[in-house]
1. Assuming 13.1 is mean count of other Cβ atoms within 10 Å over residues 118-125 as calculated from a single structure, say which of I, II it is.
2. Matching task: 40 is the computed value of percent of Cα pairs over 34 Å apart. Pick the structure from I, II.
3. Which structure, out of I, II, was distance in nm of label points 7 Å out along Cα→Cβ at positions 62 and 158 derived from, given a value of 5.5?
4. Out of I, II, choose the structure whose coordinates give mean count of other Cβ atoms within 10 Å over residues 102-109 equal to 24.1 when calculated.
5. I have 0 for helix-only ellipticity at 222 nm (-39500 (n - 2.57) for each DSSP H run of 4 or more, over all residues; to 500), calculated from one of the structures I, II. Which structure is it?
6. If relative contact order in percent (Cα under 8 Å, 6 or more apart) is calculated from each of I, II, which structure is the one that comes out at 22?
Structure I
Amino acid sequence: MSGVSGSGQGKRIIFYMPSPSVFAVSITGKRCELACPHCDGKYLEGMVPATMPPDVIRAFDQAKKQGAKCVLVSGGFNRKGRLPLERVINAIKEGKARTGLIVEVHSGVVDNATILALGQAGVDALLLDVIGDEVTIREYLGGNWSVEDYRRVLNFAKGVIPTVAPHVLIGVDSGIVRGEYKAIDLISESDVNSCALLVLVNGKTLDPAEVEKVMKYAREKLLGVHLTLGCMRGKGAERLLYEKMAINLSFDGIANPSKEATDYAFQMGLQARTETGCCIFLIES
């Protein structure tokens, strides 16, 4: 497995099947201070709760027993836009040492000392949802961090953690495209391995043309970055439309593709293959 990026040439595409390879853990249980309208803690309900260090270690053991390849450490964020990781970092280190599993951490804009500690704990990948608009952070998310915090985390983490994988949620602010282009610019200025685009599921239906413009901009700005369409991206016909956009725009991968999307990729003459695991990793064939 490698974090070295794809080229976006469009001749190849990887279809990723995260389940059951990715074992998701919430270190805050169902609790999240932000309770953003598009999530409101719902996504935490599908994760295994592990709020104390012994729980985290047991979760690693459970993941290994169930045949998972990767543990995703996530949870609810505080008002500073951070996952409260400090109390469980040693447990993550022990879980990694006991199982040898790949470890991803959905961190938020944690401080540099925490990033260093995560690197020393053997974390393989840092996942970061990048918001490019101050108003969205303050008024929609109810947070008190800044866009510049993302720049700091992206730049500092790259020298500490093997794979740095920012995510951009299109339409995050009530279905309005507001800071997505700025977010992509920030990512393009950082030496990251991969990037996943997501599309708002709950809330206002987005204009597909607006979604396509953001996806096109990302592909143009992130040549040389492993660019994928992530798990969250609408339902039904809308979901298939975004999948076809990703294929047409030479994205390097799609998570949980529909059968129609895989058929479409073959019709377009792409060399497609299916891999288990998280879409942020470029898995060498």
Structure II
Amino acid sequence: MASGRVSKVKGKVLDIPNPPTIGTATAGGESVSIAFTADSSGKGGPTFSYIAKSNPGNITATGSTSPINVTGLTAGTSYTISVAGVNPTGTSEYSSASGSATALSATAYESIATTTVGSGGSSTITFSSIPSGFEHLQIRSILRNASGSAGSLDLFMNFNSDTGTNYRAYKQFGGDGSSAFGAASGTSTAATDKIANAYFLNDGNTASVYSVWVCDILDYRNTNKYKVTRSFNGQDLNGSGSIRFFSGLWKSTSAITSITLTVEGSNNFKQYTQFALYGIKGA
């Protein structure tokens, strides 16, 4: 038996296991999942199970394989996790601590950032340093552009400051209450250096009426596939209006860390336009 380790059981004695090698800590809703690799040195006894412990709080969770999810943590608190091996003889020392991970809110949606356009208008809205602790992103907006003509203009989206010809808006379909209309591959602007994701009101329309827009950005942190968006928007002009659906593609496997929104024709977003970016934790 290993030096300094005393068996708690009679009969054939196993050495206490060596601790595993710590891996990556991933934040979840009031939880942190910790990955680890079983000890392969051959110097300790066999490991039957593992126990993970948080710092701060010393909150524990057990499991037989990696990863282990430590629950009951406090949202907004940064934790490191250590893991020990267990067999009938006893428990190993704990591994070194993982890197830190900040436990998220337990709700499905968590607000990341919001912005409201001021009196001077704005040509660009940017969300930067987007955290990677979610599965998907969603943007919700009430919006109007400052073009003085009647009608509507496109809302454009770029990711990670990429302005190359790496985008496509594949389909749009809509209706105005009496008829339906659609367009196959591409939009009215046929833009390939940005995604057209909405068609929203100009300032020449009825005063104080704003369009609405909701856009989902799927698997935004995945580095193995291109990024896909789906969105819809609409407006009601007290007797007339429309609703439209869009699907967009960014031909990049990079994780999305920033989003830039602009108006067709270098126009501005109108005062009181609002954008809110949310993280979605589930599939």
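1. Values: I: 20.4; II: 13.1.
Source structure for this number: II.
2. Source structure for this number: II.
3. II
4. I
5. Value 0 for helix-only ellipticity at 222 nm (-39500 (n - 2.57) for each DSSP H run of 4 or more, over all residues; to 500) corresponds to II out of I, II.
6. Details: I: 26; II: 22.
The structure behind it is II.
No value in this document is a laboratory result; all are computed from the given coordinates. These figures come from a predicted structure and were not determined experimentally. Cβ atoms are built from the backbone, for glycine too; each structure is taken alone.
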